[in-house]
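For reference, the structures are reproduced in the following blocks.
Just so you know, all these numbers are worked out from the coordinates, no wet-lab data involved. All of these numbers come straight from a predicted model, not from anything done at the bench.
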Structure P
Amino acid sequence: MSTLKTLNGNQTIAEAARQVDPDVVAAYPITPSTAIVEIIAQFRADGLMSGEFVCPESEHSAMSVCIGAAAAGGRVMTATASQGLALMWEMLYIAAGLRLPIVAGIANRSLSAPINIHGDHSDTMGARDSGWIQIYSENCQEAYDNFIQAFRIAEHLDVRTPVLVGLDGFIISHSMEVIKVEDDDKVKEFIGEYKPVFPLLNTDQKMTVGPIDFTDYYFEHKRNQIEGIENAPPVIEEVGKEFGQKFGREYGFFEEYKMEDAETCIVVMSSAAGTCKDAIDELRSNGKRVGLLKPRVFRPFPHQEIAETLKKMKTVAILDRSSSPGAFGAPLFTEIRSALYDYEERPKIVNYVYGLGGRDIMVEHFKDVALNLEKIAETGKVEEQTGYINLRE
């Protein structure tokens with residue numbers, strides 16, 4: 001039966017990993033994901049996990065081990081953050097290009113320079129075109145649930161694509177929360193037995209992995225890789241619904257909060273969505289018809305579903321916890337604005353960058369955003385396309 005435990009975000013990822021018990025865990029510790037690796041190492045030492053634990057000399061090597069183990073036919077995971085994910089960059093593309101269903105827990109953290117160990121989304125957003133499926137978590141419970149589902153999604157025969165699960169560094173990775181931990185046997189039943197498709201250790205099956213691929217077939221192989229991630233949306237929905245049926249918490253591409261009669265909407269991912277909900281509750285008590293859309297899946301981006309939900313709004317504010325220097329807006333903003341482009345009737349949209357380097361975003365900040373949306377709705381004018389929240393300038 002399920003039990004209630006007080007765990008932080010890193011502990012929830014480690015707990016889920018213990019229950020899944022991958023064949024290989026390869027990881028190098030880096031703040032703020034270090035505890036994930038430490039706890040898994042302890043689980044392995046105590047005999048609570050049967051798979052191999054490898055701690056190589058760097059994150060680049062950790063992902064290299066994951067690639068080798070997955071290609072050999074193993075169920076494989078890792079965990080990292082920030083510069084660690086950046087050091088894996090080369091290998092992220094190889095893992096995706098080889099269609100290896102590796103799962104990674106990412107305690108989202110800012111990238112240098114200057115050096116900062118706190119949470120924002122610059123690490124995973126920098127990897128948004130690497131070919132990995134990306135799922136984000138609002139709290140510890142979602143981190144646990146998302147990490148379990150990630151294995152089912154990655155390993156589905158129509159997908160066969162690596163998945164990363166993000167949880168905001170320190171804000172979630174180190175915050176204690178009472179979560180429901182499901183029964184070990186039920187989790188194992190939900191995950192199922194892993195059946196590799198082309199394991200290198202099967203010497204009866206002739207195959208080639210990682211050859212030089214020039215102009216003759218590179219294009220076709222990349223198209224095959226794209227096919228895997230394009231096949232993911234129905235699988236993500238199916239797995240989320242099945243998880244809900246089995247454990248009582250259903251998941252989709254995004255969560256809507258008080259959107260039924262909303263005229264304006266704030267879009268924000270991960271932990272800040274919880275703060276936004278408090279702000280919306282206060283605004284609603286004052287008669288403001290504002291709602292929240294919290295994206296859960298960023299890759300593959302559910303453009304049609306989000307556009308259909310937002311097209312009826314008068315105004316929308318999209319909040320990004322990362323920047324995209326030189327681009328016309330930050331990553332989440334550009335995706336959503338593009339998704340709405342073909343609609344003749346669409347809302348006025350503004351972009352806010354917030355929380356870089358872990359800077360706080362408060363209820364009052366969300367209330368200010370909502371009031372600005374109300375002003376835009378009244379005047380029909382967007383005076384400033386992109387703004388910054390809680391910034392000294």
Structure Q
Amino acid sequence: MAKRDRLSGNEAVAEALRQINPDVMPAFPITPSTEIPQYFSKYCADGKVDTEFIPAESEHSAMSAAIGAESAGARTVSATSSAGMALMWEELYLASANRLPLALALVNRALSGPININCDHSDSMGARDAGWIQLYAETNQEAYDNMVQAYRIAEHKDVRLPIMICQDGFITSHAVQNIMLMDDSEVKGFVGEYEPEHSLLNGVMSVGPYSVSNYYMEARRAQMQALRNAKEVVKAVGEEFGELTGRKYGWFEEYRMEDAEVAIVIIGSAAGTAKDAVDRLREEGKKAGLIKVRMFRPFPGEEIAEALKNVKAVGLMDRTESFNDCCGPLGAEVTAALFRAKKQCEMINWVYGLGGRDVRVEDIEKVYADLYDAVENGTNDTYRYLGVRE
């Protein structure tokens with residue numbers, strides 16, 4: 001039976017992992033994800049799980065150990081943030097190339113420098129092309145729910161890819177919210193037991209072999225097909241989860257988009273702030289809407305383009321800087337999707353919230369005001385910064 005509790009985002013993810021009871025967790029501490037292995041290691045010490053907890057000597061070692069454990073047929077998880085993910089970089093590509101369905105609880109934090117321990121999406125967006133599935137959470141509830149769904153998605157026979165469960169550092173990871181927890185037996189029944197088709201301890205196989213030119217492209221093509229397959233699996237698992245809990249999940253959420261004239265596309269916790277701005281504008285008679293992206297990889301471009309087909313202007317909100325003076329990662333994806341759909345509208349890409357910079361309702365209202373101005377007057381200033389001192 002579900003129960004209500006008050007948990008931080010890190011506590012919520014650790015609680016989901018306790019209920020899942022993975023086989024192995026290698027981890028190395030880094031703010032703001034440290035609490036996840038901290039809480040979980042206590043579960044191990046108290047006998048609440050029978051997970052093998054490995055205190056690694058670095059994040060590179062943690063992901064290396066995760067790859068080894070998953071290759072041996074063990075359901076595996078790790079957690080990290082920011083520079084910790086950067087130190088895992090080489091191993092991220094090995095995990096996906098070897099089709100290992102391990103999970104990574106990523107608490108989004110700015111990449112140095114200058115040194116900053118607060119939220120932006122530069123860590124996960126930097127790894128967007130590493131071949132991992134990426135799910136993002138707006139709230140602590142979504143962080144918990146995404147973690148419960150993670151292995152059902154990653155371990156699916158048509159997928160078998162690693163998955164990142166992302167949440168915003170400090171904004172959700174350390175803030176306490178009311179959430180609904182599933183019963184332990186419900187989680188165990190939903191997730192099921194891990195039964196790998198192949199593993200190092202179940203027959204002869206090679207992990208991480210050298211691939212000559214005659215085979216490398218075929219391996220990459222097969223990996224891409226698995227990522228495409230993950231799209232429908234994410235949807236199916238989200239729908240099944242909704243039937244069980246009443247909280248249904250898809251690729252993205254449409255908020256007041258039924259008749260929207262202008263809209264923004266956004267990822268993560270700032271979507272809640274943006275929804276408040278939309279509600280204020282609706283009270284003023286302005287037809288504003290919002291799309292919150294949950295699944296960034298694989299990217300549901302065709303469906304997002306369809307959801308935006310009637311808007312006159314769209315704001316593309318990136319919580320990272322790509323240093324190309326053209327667009328951010330989310331901006332690039334949505335722009336490409338609209339171009340392929342032959343959809344013409346005004347598009348402005350905003351960089352916002354870097355290094356934990358506050359995003360207020362009034363800031364988002366200014367975004368919508370600028371979108372309405374673009375509808376009336378057009379714009380050549382399509383790459384902007386929100387709330388920066390120029």
Structure R
Amino acid sequence: MARALYLDHAATAPLDPRVADAMAACLADPELQANPASAHAAGRAAAEQVALARGQVARLVNASPEAIVFTSGATESVNLAALGAVRACGPGRRHVVTSRIEHRAGLDACRQLEREGHEVTWLAPGRDGLIRAEQVAAALREDTALVSLMHANNEIGTLTDIGAVAGLCEARGITFHTDAAQSVGKVAVDCAVPGIALLSFCAHKLGGPKGVGALYVRRRPRPQVQPLQFGGGHEGGLRSGTLALHQLAGFGLACELAGAALGEEPARIRTLRERLWQQLQAAAPLWRNGAAEPSVPGILSVGFAGIEGESLLLELDGEIAASSGAACSSATGEPSYVLRSLGRSDEAIQATLRLSLGRGTTAQDIDRAASVIVRAVARLRAALPAGALERIA
């Protein structure tokens with residue numbers, strides 16, 4: 001039996017074999033088993049490997065190594081940025097601007113800030129899934145402490161113009177944070193853009209290991225950020241805890257490999273995504289969620305009229321690995337709040353499939369996937385009662 005096609009890169013990208021080898025080598029090297037914070041020779045050797053990884057990670061986002069704070073992943077990074085930055089502000093800055101289509105890490109962090117007495121302005125996207133700079137400009141106030149917006153949406157792939165938003169914040173002296181977990185390594189991300197104070201990303205979205213991420217913290221002017229955990233003052237006092245050297249080695253190499261592929265890979269992936277969208281027209285009626293552009297190259301959110309997404313996933317199981325929405329929200333079983341914010345009905349939300357491509361995806365994979373999906377949709381529609389398809393959008 002042919003291997004299942006993996007079209008769930010937005011949930012997690014497969015670990016690159018070269019990264020796995022580097023991590024295994026790190027774990028097997030007796031010279032690298034010491035604590036990187038120790039002052040002896042073995043500790044210094046481990047610290048050198050941490051420095052190497054920090055430099056590799058920093059280069060991918062055009063940052064200085066000193067600006068990179070290692071975390072356990074993007075969720076911790078987003079929480080450290082949002083909670084840490086707002087809590088560090090004085091009583092005169094109690095307002096936060098974010099959007100209704102953030103990753104759950106951002107949504108839940110901002111809800112926590114509301115519970116602590118902060119006021120949050122929740123921006124709504126257009127039906128195209130875009131949050132626009134003029135919306136942010138209209139929401140800013142004298143007491144705004146933080147603007148936190150995703151760069152690329154994890155369900156529909158739409159890109160926010162973070163350069164324009166960062167410029168607005170820069171002019172007003174407001175800290176700007178962006179969750180770039182879905183864009184780093186997929187499109188060029190430049191932390192040197194004026195106004196970007198904090199930027200979150202992680203390893204497992206770009207071919208690295210799960211359980212490790214980073215927060216970029218601008219050096220000058222440095223935003224005020226309070227740590228969320230304490231116990232040793234590691235990572236510039238922002239994230240205490242012994243660093244997992246093999247995780248960092250994998251993260252660093254994954255960033256290096258992603259950076260080397262940025263010249264041609266985004267265009268290749270975008271072409272494959274559009275090829276998939278065109279071939280899925282054979283399963284019409286269907287629709288696309290979110291604007292085709294601007295978007296991160298590898299995400300296609302598509303709804304099939306008359307189909308229940310979970311039933312389609314079961315029909316595809318063993319042939320295609322995909323999802324009906326964000327992996328972080330799958331445990332709740334609730335309809336996607338992202339698609340609801342776009343104005344989609346519950347029926348339309350439940351009819352949606354998220355297909356996400358990555359470095360290992362080929363044209364042959366796309367052709368095979370489209371054929372499998374079209375056949376599966378046809379089988380499920382054949383079981384619908386007469387006239388049901390015309391009533392369901």
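Tell me which of P, Q, R gives 223 when you compute volume of the Cα convex hull per residue in Å³, for residues 170-241 alone. The read-out comes from structure P.
For Kirkwood radius over Cα pairs in Å, for residues 210-249 alone, find whichever of P, Q, R sits highest and give me its label.
Details: P: 12.4; Q: 12.0; R: 11.5.
If we compare Kirkwood radius over Cα pairs in Å, for residues 210-249 alone over P, Q, R, the biggest value is for P.
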